[in-house]
Each structure stands twice: as structure tokens, then as C-alpha cells.
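Quick heads-up: structures coming right below.
No lab work stands behind these numbers, since they all come straight from the coordinates. As the structure is a prediction and not an experimental result, all values here were calculated from the model. Cβ atoms are built from the backbone, for glycine too; each structure is taken alone.
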Structure P
């Protein structure tokens, strides 16, 4: 597959000034709501430490907890399957459904099934897949990946959704009232739950090894419908989702929704443990590169992620470039450290889509050192010669510049004079994409080095 050109895709999004303004404000609102919730809990940092410790302990003993989880689930009457790859996962879903004559799959939100490209696998094989989460359904109808972990269609305006629904499900394309749009989506998807030959699927937020329970957190209730209305429930579970005990859940539940949306808890926290009488429940435990990542000395920490999206809400690059510019299921800072584990060449641009300000690490509820991993990925990419030629040459020039104090001072001085004299149209022109969203600070009248020499009276050229 071709390389992801994040800068080019971001440039296309930035041209939509109204969308960028809304996207930036909406996500920053979520960040501020998260902060208000966190500041209201005195033990917030203790919870982060506990969550990080639980995840690290579980990952360090993953094989034991997987065995415990599978045994407990099977004792509850659940059929447990193992999938080493995305292809195996998709084939298992198809096999389970086709053996029972199922032709429709209603599903709640699942990043893992997006990662596995399950819809693209099932639909050509005669399985109708219906996304029942509002944001995921919007993206499905528009043939796009989700642009955010929690709010998949956050890059769209209400008018965009109205036009899309009018074009695809026959609603009024000029009616952008949010209640009308939400009701239209419900009316479109609800009949699929009661169709004959329908199976239901959920993802998994947490898998409790002690009890064999899958815990799913939603705000729309669609996971409960997907799991309980059809006679067959399939849960798609990444092996990193495990936690040891039910008593560990409280730590994560207290932080998940607060970190994601700034709300104390999701509307629904559902525990699925055993099939109802006369129905079936299947778990598919999926690896798909997770074991390889766990063996990476520097990059296994991303397996602690609980998919809250807090790092995306705070990231200045993500907020202004949009999630689709990352070219994969995972976007934002967490996507910049997960995606290269799947394909280093394809996603080599993503670790450079960061200012390394560290805000993503500061808000992460499980204390993943995201900005440090982004920096380390840059090193790996450079060592594998995956840095584009132009950037390589620019970095070489910067290296020569920084290695020479005389050249550096002369350049800084001349650049300051140029910034004071150049007209705005030179700095803020159509070729300078980032200039549309930024203003350069006023250039100082003298450099710091000149000020220091004048005020300190020093004459050392290397000072």
C-alpha cells in the first residue's frame, strides 16, 4: 500500500475553514470538560497510577490471564475462538454466521473490527453489516473510516450529515436538526435488529479474566440491543483488553468517560457473561500484531490504551488536521505510535505530525508515555531511511546551521529582519498551508545573544 501523506491530507482539511474551526473547538471543549472532571477527584493521579500498574501487570502475565479468561468464559457457556490475524478474525465471523444461515450482522462500535477491515471482508461474501452507533453509521454511509475513537464523525458539520442522510437514507437533506438526524438514524437501523437470520456483534472495553465477562461502555444503548435481541452474540476482543479482576474495573470505569467526554460515566456499562437460554455467545480473541508489539522494548506501552481519545482531544496537530489525515483506523497521537507497528513504511509520516509538547502524555488515564514514543519512532524511521529526501536534506542543513555558532547567529539575525520587512502576502499565501491557521509572533528587535552580550558585558563568542 502507498505511503500516507499526512501533510497533504491535512492541507485538504485545513482548506475547509468552517470545519476546522468547529473541529478544533469541539475537541478542545471535551478537553476542558475532562479537566473539570479530573480536578474534581482528589485521587485522580492515584487512579492513573493504579490503572497503569494494572495494565502493565496484566500485559506482563498476559498468557496466564488469557488462559484464565478463556476457561471462565467456557465454563459460563461461551464458545471461545482464537484469531492470530485480522484475516482469521474475519473468516471466523463469516464461518460462525454462515454455519447458522445468518445473513445480517448488527454491531455496536468496535475499533478492532475497523482495524481488521471486517465489513470489507463480509459484505462481498453476502453478509450485510449494519453499524448501529450513530457516528459509525454516518461514516459507513459516507464510506469513510472513523476519524476519532469516541466521536467517529466529529469532523462533519450537522449540514454535512443532513446532506449525507438525504442522499443515502432518504431524509430531508435540508433539515440539520440534531434530534431529527438522530431519530432518522434510529428509524433506519432498528428494523435490522429484528430481521430473520440476524446476528449481533459488540466490541469490548474490558475483559475480566476472573469471571470471563466482557464489559462494554456505550452512550446509545446499541450494544445492549446488538447483544440481546439477535439469537447469536459475537464479541470481538483484542487480547490487550484483559484485566485480572472485577474489583479492578472501578479504577477504569471512573476514568474512561471522564477522559473521553468529560462526563462521570457512560450511559450504559454492560456486562456480558453468558448466553441467554436458547441463544449463543461467541468470543473471538484477536492478536493481529499485539504479541509482536508486546515484545518491542520501547513500544509495548501502547497496549495499555483504553481507547478514550483524550490524547486526540488535546493534540493541536490532530485538532487542526482531522482524523482522516492519518490514513488508518487509529489517528491522533495514539495512532502515531500504533500504526507504525502494522506497517512502518506506510505510516512513517505520522510520528512527525506532532509538536512533542507532551500534552497527550499528561492527559492519558493509563499514563502511556506517548510523546516519548513518538520521538523514538522518529529515530527508528530515520534509522530505516524512511524519512523523505527533502526532509533529510533540510535536517542536514539544520545540522550544519546549528553546528556553527557564527552561521546560526547570522541566520537568526537576518531572519528577524526579514520577518519585520516581508509583507503579509509573502508569509500568508496559498502555498503556506499552515499559515492559514497561525500567526507568527512579532519579530524581536534584537536576538537574545545580542541582548545578553549587551547586558552582561560578555565577549565570549561561544557564550
Structure Q
């Protein structure tokens, strides 16, 4: 079957109805998981090493738009039996019967079509964070995961760390309750954009085209986004700062800061987003610094909650007077302060545990044996996915949990894109639409370029 005919039969037209119920297979507990690995850059190669430590998977295929990069060569040397591809669609065409799961380690804008196509083939999927680049894409991924019955996991690895189990235990024990406000911050310096000496200078045009590396599949890199000439200002890594390809600091780091908060406090979507600060708004790239305020209604036994988010170098949140960690380097340590009626908590990112502040209060609670301490043994995030594919565990960050978290982050990135200090966006949580901005609603989705439409239908 040709590449085009397979893609049409799986994802488009009337034939799709006949293949839409392909169930995900569950392997035996003693079987290895055969994985097709898509995206073998610096990050993808590092995660490949993390996955293989578990000794529970076989790498049957490696795919990257740059098939002779130093990272791809290293991976191909480590896995000499793996087939090597430049286009994931060809990989799916030629050896779909040889793998059980797909790892998606590509830039944000490419997550969606690969993940959708893999699930339509009945493959389990591990997709890096954020799940996708638009609100609509995430909705489609959640619906597809439910429809195809496959194992899913988003790559916010901290959600298998200490903070997940601690937050869960402290919430169940009534230690974390009546949370009314959270300050979160990401003050890391960023080197995403090299378009101008001052990257937030108001330029009137996108980067001019350059001669692309001969081996690079630029059309494949663009995926469903509009056709643009190759530029080193996009690839590599710089894509994170461009609205068309990335989700900025909030989309990049937000999952590592908010995952346990969003899940265990059942935040869902905000009912409003206020842009309190917006430095250097720009038509193409994320602002240099923003402060956003999210308002959430009461949920079950939790009161209404506000979240203030700060990003940009030196755009710091207020530090509680009771906080003794004055040596904390906010520029290097993204994190949060959580304010409840009874207690204040401080935490960092990537699953690091919370502290009650002031520390004297935490010492008192520990002495009184009031804080649960033994959270039990657990697998890491990568092993958790592979064990779920084998039917042994359930994933901790399936799309049903990771999807709403991602959508919350994407709404924040959308507010940054609006670029207007003082703007207040009202969001209807039931209808999943803004009620006071047609432009904001337009940003909730994208129109895929010709040839990629089939991935946007179930």
C-alpha cells in the first residue's frame, strides 16, 4: 500500500469509519514493548537513554527529519537493528505491524499529527509535553485516545516524582485544603530567538529563507503549519519562541510546575485570564516578560482560586515574609508558592516535594506526626508507560489528565500572544470558548495546510 493510500484509509474519508475502532493491544507482563521512536535530537536522544534503562523495550525504528545528525548516528549505533527513517509517515506505512507503541519527541507543532496517526493505528503513545500546540488539537487527541482505547502518557516526568505522591497524600489527609491563591514563576533566561540583536524589536517580516541542510526534510519539519522557507532562526530549538511552532516558557515549563496542582485541586479551565504585565509584545514571538492572572471558580470542596503567573528575567512574584529560603535563586529555580487558609507551601518543579513555610511550622507538623511521609514505591515515568503497555500499571499522565492541563497552559500562551496589557479574557468553561474576543477564539485552533487535513478528523 502506498503512503498516501494508507494515510487516507486510516485517517480520512469513508474508509476511516471501518478502521476507527482498532483497539490498542495489551502485551503480556513478560513481553518487551516494541517502540518506534520519532524525534532523535538532543532531547529525544536523552529520553531514549532514560527509557532503555528499564530493559522493557525494543527500539524497532528511529525517525528524524535530519537522519544523519550526530544524535541520530549515535542512536543508530546503539540500536543497530532499528530501521532508520526520515519521514514518520513512511515508517508507519512500511512497518506498522512491527511496533506496539510510538514515542513522539519532536517540536510542539508536530506532536499532534504523529500522535493522532499512531493512535488510529492502535498504537500506544508517549508524547512529550505539551501534548499539542492548540486547544482544539488537544481536544481531538483526548477524543481519539478514548475512541481507540490505547495507552497514553504525556512526558511531564515530574508527575511520577515525589510531588505527585506527596500532593496526593497531603490532599487526602486534609493538609492541602482551602487553597485560595498561587504564585508561580519561570524566570529563566531564554535563548530561543536570534532574529534581531534585540529579539523583541518590532520587526515587520519573518526571517528570510536560507539554504537548508541537504539532508533535512524541511517539509516534514513544518508538518501541518503554513509553508515557509527554511531558516536557522526556527530550527533547531529556536522554534519554542515562535507562536507558529512553540508555546513559550509557559507551555514549555508549566507542566512541570502545575501538574499536581491542576490535577489534585481539579482546576480545569479558568473562567478569566487577565494580562497584568506584557513587555515587548510582538507579532511573531512570545513577549519578553508577562504576568497573567487566572481565576478559577469553586470546585467541589475547594473555594475560588486565583493563580498569578510570572515569567521573564527579574519578573518575580512576591516572596512570603515567612519564607526562610532567601538563598533561593529565582532565576534558576522555577516554582510556586501555594496559599491556603491554614498553611503556606513552597515548591519548585519536576516533581520536587513541597515544603510548609515557615520551616518551623513544618518541623512542628513533622514532630506531631501530622504530615504523611511514606508514599510507597513507584516506577519512574518512563517505566510507568512501558508497564502500562504491558497491562501491569496505569499511566499517571494519560491524555484524560494531561489534556486539560495542557489546555490550561495553552490558554495562558494564547493570552501572551494577544500581547495587550490590561486585557481580560472571559472563558466559558462549558462551551470551551471565549465570550469577549473573536480573535482569541480564532487562536484556539489552526487551519492545517493542504495535505494534512486528514489528521484533524476522527
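Below is a table of values for the structure above.
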| item | result |
| --- | --- |
| Read-out FRET efficiency 1/(1 + (r/R0)^6) of positions 71 and 303 (r between Cβ atoms, R0 = 25 Å, to 0.05), computed value 0.65, structure in P, Q | P |
| Origin of the derived value -9500 (helix-only ellipticity at 222 nm (-39500 (n - 2.57) for each DSSP H run of 4 or more, over all residues; to 500); candidates P, Q) | Q |
| Origin of the value 0.96, where Rg/Rh (Cα atoms, Kirkwood Rh) was derived from one of P, Q | Q |
| Which entry (P, Q) yields the derived value 0.80 for FRET efficiency 1/(1 + (r/R0)^6) of positions 95 and 391 (r between Cβ atoms, R0 = 30 Å, to 0.05) | Q |
| Source structure (of P, Q) for Cα extents along the principal axes in Å, for residues 279-374 alone, computed value 55, 37, 26 | Q |
| Computed 2.3 for distance in nm of label points 7 Å out along Cα→Cβ at positions 231 and 247 - originating structure among P, Q | Q |
| Among P, Q, which structure scores highest (criterion: distance in nm of label points 7 Å out along Cα→Cβ at positions 319 and 439) | Q |
| If mean count of other Cβ atoms within 10 Å over residues 55-62 is computed and equals 17.2, the structure in P, Q | P |
